[in-house]
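Multiple structures follow.
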Structure 1
């Protein structure tokens with residue numbers, strides 16, 4: 001009997017030494033244990049609220065910071081943060097300069113030839129955010145038909161490309177697209193009447209409307225559905241552990257909590 005108990009205890013020790021257990025709404029489930037490994041993560045600090053520098057504190061923060069730090073906790077690895085520009089990130093990850101990259105990166109077949117992707121951690125659908133009294137259009141087609149109407153966007157973002165290809169004529173230099181440094185600036189331009197529409201994901205749209213219920217509303221249906229994923233050096237052994245951690249955060253509601261925190265609460269402070 002003692003021998004049997006000893007074998008059971010040994011088995012339990014081995015089990016706990018090779019897996020991290022996460023407890024959430026869906027119960028408990030095993031995750032890989034990376035044994036304190038250092039994982040170098042890179043972002044651009046240019047995509048509010050996914051990754052940015054708080055102007056009040058100078059601290060880097062955002063949805064993706066919280067998500068990856070939590071992944072590090074669940075996988076028992078140490079996240080070391082770096083910053084690089086968006087236009088060099090994919091090449092840098094491909095060449096192995098960093099382990100994992102993120103900047104609201106849409107999963108595409110073209111990019112899959114350069115880097116490996118995680119499973120999607122976020123689905124992005126763009127909605128038309130307009131002034132409360134807007135009555136000139138209700139659809140993207142109606143917007144496009146009126147040459148006097150202008151869109152506010154940030155260059156190189158999902159919102160920008162949706163404006164170009166899902167609303168207008170596919171011309172990235174279309175003068176009807178007015179460029180701003182960030183999403184907040186484009187919304188302020190909308191409120192001021194300098195542009196007539198800004199494209200935002202659903203959660204951001206709800207957040208801005210919640211903060212400005214007497215000034216803003218949304219019209220029309222979703223445009224440009226895209227899936228965001230983390231990127232890795234080809235054949236990276238981190239893809240599977242990250243995927244399992246993402247699945248665990250979906251199951252126990254952690255990702256939903258991040259959506260509320262960053263897409264609504266942050267905009268309503």
Structure 2
């Protein structure tokens with residue numbers, strides 16, 4: 001049976017560091033504040049916002065939520081971002097994506113100041129991640145993967161890590177962070193030939209395809225650590241599942257994150273951590 005890498009202990013460790021940062025800032029008269037910008041009422045966005053606010057409140061971080069209508073015009077969205085940029089009392093900003101189709105998402109992302117971009121959506125944040133210079137942060141979910149590996153003391157240096165997924169939100173940022181920690185990294189995707197052969201040869205597999213239970217037992221081998229980033233609703237099972245077929249894979253590998261109760265809680269903890277770091281950087 002595999003070791004189950006639950007997110008809660010890793011999130012708790014992050015929260016301890018965050019609370020120390022909040023206390024230090026509070027002693028200087030600063031309350032770290034997260035601005036949350038949501039367009040419309042997507043259930044997953046609403047649920048994530050609720051969880052983020054709850055965690056921030058627990059840690060002493062203030063939140064300022066702004067909700068715009070689903071049919072908002074581009075100019076109104078950009079104007080709202082400008083207000084958040086200029087508000088010295090807001091240290092970090094989370095803007096939910098994807099945005100409705102009538103909006104230019106790339107332009108909206110670039111309207112946000114990188115210094116306040118606590119979820120890695122701007123080009124400035126990407127540059128900081130890939131070059132080590134500049135302002136901004138890595139995407140919270142991508143950094144949560146690294147945080148889980150670190151918390152459970154999974155060796156990264158010198159190991160072969162396979163990232164299945166190439167998005168700018170998870171796949172490519174995770175690959176870069178693993179590379180920075182001296183892993184040998186292979187990035188795969190849905191069109192990779194011989195994908196199962198490649199993943200079976202890895203020490204660490206990060207599953208970030210966004211397709212329910214796509215990676216079955218044939219993709220894995222004994223001794224591996226599997227980080228499943230996917231969150232999908234299975235109508236057949238009536239519950240949330242990952243990109244990995246947990247029931248089939250868990251008996252094979254050495255360690256695996258569950259879905260739910262895996263990466264998700266660490267993601268919100270990382271969002272809070274980034275907000276505190278942004279507040280400190282604003283001094």
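Each value in this text was obtained by applying a stated rule to the coordinates, not by laboratory testing. For clarity, every value in this text was computed on a predicted model and none was experimentally measured. Cβ atoms are built from the backbone, for glycine too; each structure is taken alone.
For mean count of other Cβ atoms within 10 Å over residues 53-60, which structure out of 1, 2 has the highest calculated value?
Working: 1: 10.0; 2: 16.5.
For this comparison of mean count of other Cβ atoms within 10 Å over residues 53-60, the top structure is 2.
One of 1, 2 was used to compute helix-only ellipticity at 222 nm (-39500 (n - 2.57) for each DSSP H run of 4 or more, over all residues; to 500), and the result was -12500. Which label is that?
Details: 1: -10000; 2: -12500.
This figure was derived from 2.
I have 16.5 for mean count of other Cβ atoms within 10 Å over residues 189-196, calculated from one of the structures 1, 2. Which structure is it?
Working: 1: 16.5; 2: 12.2.
It must be structure 1, since only it matches.
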